[in-house]
Structure I
Amino acid sequence: MVKKSKKNSPEYDSGRETRVLLEQIRNEVKTVAEQHGSIKTDIKEFKSSVERRFDRVEAALMENSRDIRVNSVSIKKVEAAVVENSRDIKELKLEVKEVRIGQQAIEQKLDVSVDNHEQRITRLEEKVGA
């Protein structure tokens, strides 16, 4: 028995086979196109999401930069006040020291004066009592 090839048999329809193959290709191209559209949509959504996040980051960065500038000015003012307060504290310490020295001098004079008065009273008592 001799096998006949499909192409030479009267039942073989090359046009039909071509149409079937083209339909299969068309379906595969349609699937690829749909996937391409889906991927394109996903990429747009991702890009939009990234842009929104970037906008938020940029806004936060600008706000932080403003805050840093304001804080820098405040820190400089506080530093100046600390320096001034340190000077004032040193001056007050010197003044307190001077007041203590003056207080000690007054206490010494008072002690001497009280001693002198006690001696005078003692002498008067001796004279009156004698």
Structure II
Amino acid sequence: MGSTVEQKTLYNESDFIILDDPPIVLKVAERHDGMRLLMQSFAVDTAAFLSAIRPNGADSWEDESVDRQMQLLGLIEAERLNYFIAVIENPASDWTQQSYVVLGLDKQQAAQWAEQFQQKAYLWVPPSCIPELITLD
């Protein structure tokens, strides 16, 4: 990924897909009642899309990406948080990123984990269920 503006554009134009049956597809700044119902069913009022895969990907080996995702999953499970496997897709650029949507995670913890795994951004879902793109500089 290039500049911060390009990164924001890429994320803002992407689909954030929770791989459930049926899948739930979120967009930045667009309320989704399916997400609201999912959060209600788990009795949480926040969620975050997080990944541990290096954002630029070019200098990262596939095995390293799997290891990093497993480390993130270990943190999620250690906190006993519910999660779904997810993917971020940008149809215009064919960019995808494997992710998790973590239910009930607080915003501070989401930011810490995103920084720990050197992410450029993550999607935060507040109680309003209007997803927000949070960028890290």
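Of the structures labelled I, II, one was used to calculate mean count of other Cβ atoms within 10 Å over residues 90-97, giving 13.4. Name it.
That value comes from structure II.
Tell me which of I, II gives 14.4, 39 when you compute Rg and Dmax of the Cα atoms in Å, for residues 26-97 alone.
II
Distance in nm of label points 7 Å out along Cα→Cβ at positions 18 and 74 was computed and gave 2.7; which structure, I, II, did it come from?
Label of the source structure: II.
Identify the structure, out of I, II, from whose coordinates Cα Rg over 2.2 N^0.38 Å was calculated to give 0.97.
For Cα Rg over 2.2 N^0.38 Å, the value 0.97 is produced by structure II.
Out of I, II, choose the structure whose coordinates give helix-only ellipticity at 222 nm (-39500 (n - 2.57) for each DSSP H run of 4 or more, over all residues; to 500) equal to -10000 when calculated.
The correct label is II.
Just so you know, all these numbers are worked out from the coordinates, no wet-lab data involved. Just so you know, these numbers come straight off a predicted model, no measurement behind them. Cβ atoms are built from the backbone, for glycine too; each structure is taken alone.
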